[in-house]
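Multiple structures are listed underneath, in structure tokens.
Throughout, read-outs are computed from the coordinates displayed, never taken from laboratory work. Remember, predicted model here, so these are calculated numbers, not experimental data. Cβ atoms are built from the backbone, for glycine too; each structure is taken alone.
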Structure 1
């Protein structure tokens, strides 16, 4: 869980200009947030996969 939390924080920091609401981790180890557009979300997903 700690690694996942750090990964989400990295994605938030790297993509903060494109986030209306930062990605958050919920109780079920899920994450959600609001991005400016589809391109921004794709960028976050690429950050999470690298």
Structure 2
């Protein structure tokens, strides 16, 4: 049973990682080559929105 749970959790992590990659690609299109720096700024609270 634990092995099934571990495999399920691993599959979910892989799916999240793939979704993150897709979203980062979208951010790169919107922001350009500074997307990583922009992401860090948002993470550090430089921008506030009602959705977050």
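1, 2: which one has distance in nm of label points 7 Å out along Cα→Cβ at positions 6 and 22, as calculated, at 1.7? This value belongs to structure 1.
Here distance in nm of label points 7 Å out along Cα→Cβ at positions 14 and 38 was calculated and came to 2.2; which of the structures 1, 2 was it taken from? Present the calculation step by step, with values, prior to reporting the outcome.
Working: 1: 2.2; 2: 3.1.
Only one of 1, 2 returns 2.2 for distance in nm of label points 7 Å out along Cα→Cβ at positions 14 and 38, namely 1.
With P(r) over Cα pairs in 5 Å bins from 0, in percent coming out at 4, 23, 37, 23, 11, 2, pick the structure among 1, 2 it was computed from. Going label by label, the one that fits is 1. Source structure of the calculated read-out (helix-only ellipticity at 222 nm (-39500 (n - 2.57) for each DSSP H run of 4 or more, over all residues; to 500), -25500) within 1, 2: 2.
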